[in-house]
Structure I
Amino acid sequence: MSSCFESKLTPEAGQDYGAMSDELHALVRENPGFVDVRHDTAEDGERLTVAWFEDKESLREWRNLPRHREAQATGRKKWYQYYKMEVAAIERVTEFAKPLLLDGEGRAENHVEDLVEDQARG
């Protein structure tokens, strides 16, 4: 299961929001069935948090955790200009990763930086 949480903060979301966010990030990692979480903030301030859980029950437990419920209520009253939550079942996962290339001394080579430097030289 995954939950995608899109949001934008109000100007009132200050240190209290940051403290709660840090606390919840620690708590979610302790939640049974938690897999991973990722966050991103766009230049316009829109935020996206995606969290993965093993199953519906573990996601439901997270949603209903009393401290999380408290944060949800405060978020609606004070911290969020808007938010949107989408929950989805993962039907398929496809992965790809380039093999790590090592130099003669066993260190990783960064060919992207080499390419940018070659293009700059011209």
Structure II
Amino acid sequence: MRSLRILQALEATGNAAVPGSQTWYRNLYEPLVDMGHDVLLFCTEDGRQAMARNDAQARARFSQKLLDTFRREHGRKPFDLFFAYLMEGMVDPSVIDEIRKTGLFWLWSRIDRPPWTSARGLL
């Protein structure tokens, strides 16, 4: 199996109320690295906090930071996969649209209804 370059956008924990929890980090990030993939972890805590506070300015800052990181790193060495766990209200949908326009595969995981209708491909 060839190694993939992956932009993974998620928090370390699936439950911020549990001190020290690293459920998603240990189960979604570490195994990919252990398999030899080149994974850039983009923490989504700022997006979750913006959503929780219903703070449009914080959401815009988080969205721009995600897009800037993607553009910079994808330009340096292209990604094969965008793997994100984002809920509605965390990120501006136009950012996801911009990432989708690159044509790379993406996997979107979330628990609320999706504002984006389909993925180009799944692993």
Structure III
Amino acid sequence: MDKVTPKSELFQANKERLNFEIEEWKERAEHMPTDLTVKYELGRRLWDAKQYDDAIVALQKEGTVRKGDPLQLARFIWAAVHGLSMLIIDGQLPHEQAQIDDLIQFTVERINTGIARPARQNDR
């Protein structure tokens, strides 16, 4: 049996809180299907819980994430993050932290623009 520590108790409490919030926001989404804020809040909590496929679906319904296969979008995100992580771990990037930070920022921005819903004419 795993030793119970304050850190493990905190982790478990946060996990339970997040699961409670997910269920609460799912119920709200059922009762308020046109409320985009509810869909966004549900998606954010699913993402925090590492339920990425479900989070992408919720964010697609909310309109933040472009339509498409949620599994493919999740794999795209994972591939970009994993690829960058491996370059850093393997030491294949310049050793200056500022350059690594710039590449991390660039990758996050490309992921965002890659999965974001395309702007409509009236969004501008």
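For mean projected area of the Cα convex hull in nm², the calculated result is 12.0, so let me know which of I, II, III that is. Computing mean projected area of the Cα convex hull in nm² on every structure in I, II, III gives 12.0 only for I.
Name the one structure among I, II, III that relative contact order in percent (Cα under 8 Å, 6 or more apart) of 26 was derived from. Considering all the candidates, the number was obtained from II. Consider the structures I, II, III: one of them gives 59 for volume of the Cα convex hull per residue in Å³, for residues 44-91 alone as calculated from the coordinates. Say which. So the calculation was done on II.
FYI, it's all coordinate maths here, none of it is from the lab. A quick note: this is a predicted structure, and the numbers were derived from the prediction, not measured.
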